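Below: a set of structures, written as structure tokens.
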Structure P
């Protein structure tokens, strides 16, 4: 039976959120020699009406905290969810002498996460930015997901082609801001740069300042870029169609979302990802890169719930 989310939320103002319930953090010990932070709504087990489990995956400079809005929103609608902090973030630190994680490390971790959090059925993933790259490699490895929603995801060909496109358009300032903000990590201290790359001019200063503090905590690189560039998903693309040669659309439903005012991932990158999974991208009008944190995040959460409704299964009474 298709699960149709209920209406109505209980709203408070707390931390980054405008509408949320309490989110609890715990550590998940994996056989891959790391422990990952998992953030889950405190009421999830009491209120859930969906058999399915939604797992949120973040991008660079973020960790599980960035999904608190969505987690509480989903919990209020009876949808069980967990947000994961990838290895290398502040709450999922690397073991001694571990090097910068490779894409395969994250895929191995995610397999164990699924075995522990959704052992009975493939989960639904909601992923953002470079977290999308992790999920592409997860699927490429033959691992299962009932559905995946990609938000502002790095495309299969990686970041380099997007940077070249900025330069070809003579958008020197935009290219420089991305290099300074991300590669040189200035978004961890520069309010204006963080706003330009991740938010909108209308997002209030307190929100951006709070996010910057989180960025500073999660500033360490979570992916070995040299390794990632050598193993990008587009190496398994059908050159005639642009589609992933290994993708089975009958097994996994894919939704691709881009943001109209995304400073980091351009429209060509989103179109590439749509072709890769043979689906039409949906562009969120007037939204920035951090669709789950900006002041209008609830509109995105509502859109996501609407798209997922046909694939969610309701718990039978």
Structure Q
């Protein structure tokens, strides 16, 4: 794609989504059924807590424990319930190009603002070559009218080089965002900026915002975080966006113990524990075979969060 076409593409895909887009958890009942009432309350809380947008059906949503019918129900339920209050990104990854295209088209038809798609992989050893990954995203792009965010995550086992990510962005029309979730994310972001970062409408990061400031300093404009305390993360990002770096640093230091606890101790179970503690959802249980949160880890999480008085611990009380 030429520089002129890149400019046209950027105009076509406006507005640029930025800021804090937490990944919504998927609440289950004690019997492992979907809890739709809790799901809606979770979404309302996330919006009330200041989320710039929401991502659903990502790994932190336990998407790997959901059936296709459940994915369809959750996509429709969340998008209808949000009703345009904030943009919603739907994760639609699949090894099959055709399945990913179908998932993505249905999400678009229901009102998704963007799709989040990892390069095709399956289990530990099934991978696609770079030419096939390029073709995968090109075919997906041809099927859609909304932006695509490429998920560059260690969990997929398919870490993409900065140069290849730039090729995806510049050669494929709908690929406008990249989400870097690898070790040394800031280093890769700086390399993307050096290679022509202005072509990327949204350089984003994840990892529960544990390296948030270094990533934003390196060029990130959005972050997919855990969903339990967007009020705290949003305050950091807002200070950074207004140029008040000292306040951003002070707030980051304040929230870092909780960010670190979630990232290193509880993972996706931490969000559910905090939401259950604050009355946002009725049950924090994951689906088998994922084990429940360790009681001592849960105690430490609640203690760490309580020092910050996040909205999640008060919202449903």
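All of the numbers you see were taken from the coordinates with simple rules; none came from a lab. Just so we're clear, the structure is a prediction, and the values are computed from it rather than from any experiment. Cβ atoms are built from the backbone, for glycine too; each structure is taken alone.
Using distance in nm of label points 7 Å out along Cα→Cβ at positions 78 and 278 as the calculated read-out, with 3.4 as its value, let me know the right label among P, Q.
Of the structures listed, the value fits P.
Which structure, out of P, Q, was Rg/Rh (Cα atoms, Kirkwood Rh), for residues 94-165 alone derived from, given a value of 0.95? Could the numbers behind the result be given before it?
Details: P: 1.02; Q: 0.95.
Comparing all candidates, it corresponds to Q.
The value -9500 for helix-only ellipticity at 222 nm (-39500 (n - 2.57) for each DSSP H run of 4 or more, over all residues; to 500) was derived from one model only; which of P, Q is it? Write down the numbers at each step before the final one.
On the way: P: -9500; Q: -14000.
The structure behind it is P.
Could you tell me which structure in P, Q was used to calculate FRET efficiency 1/(1 + (r/R0)^6) of positions 30 and 158 (r between Cβ atoms, R0 = 35 Å, to 0.05) as 0.45?
Details: P: 0.85; Q: 0.45.
The structure behind it is Q.
Suppose Cα extents along the principal axes in Å, for residues 70-117 alone works out to 32, 19, 13; of P, Q, which structure was it derived from? Show your work: numbers first, answer last.
Details: P: 42, 22, 15; Q: 32, 19, 13.
It must be structure Q, since only it matches.
Given a value of 3.2 for distance in nm of label points 7 Å out along Cα→Cβ at positions 62 and 150, point me to the structure among P, Q it was derived from.
Details: P: 1.5; Q: 3.2.
Going through each structure in turn, the value belongs to Q.
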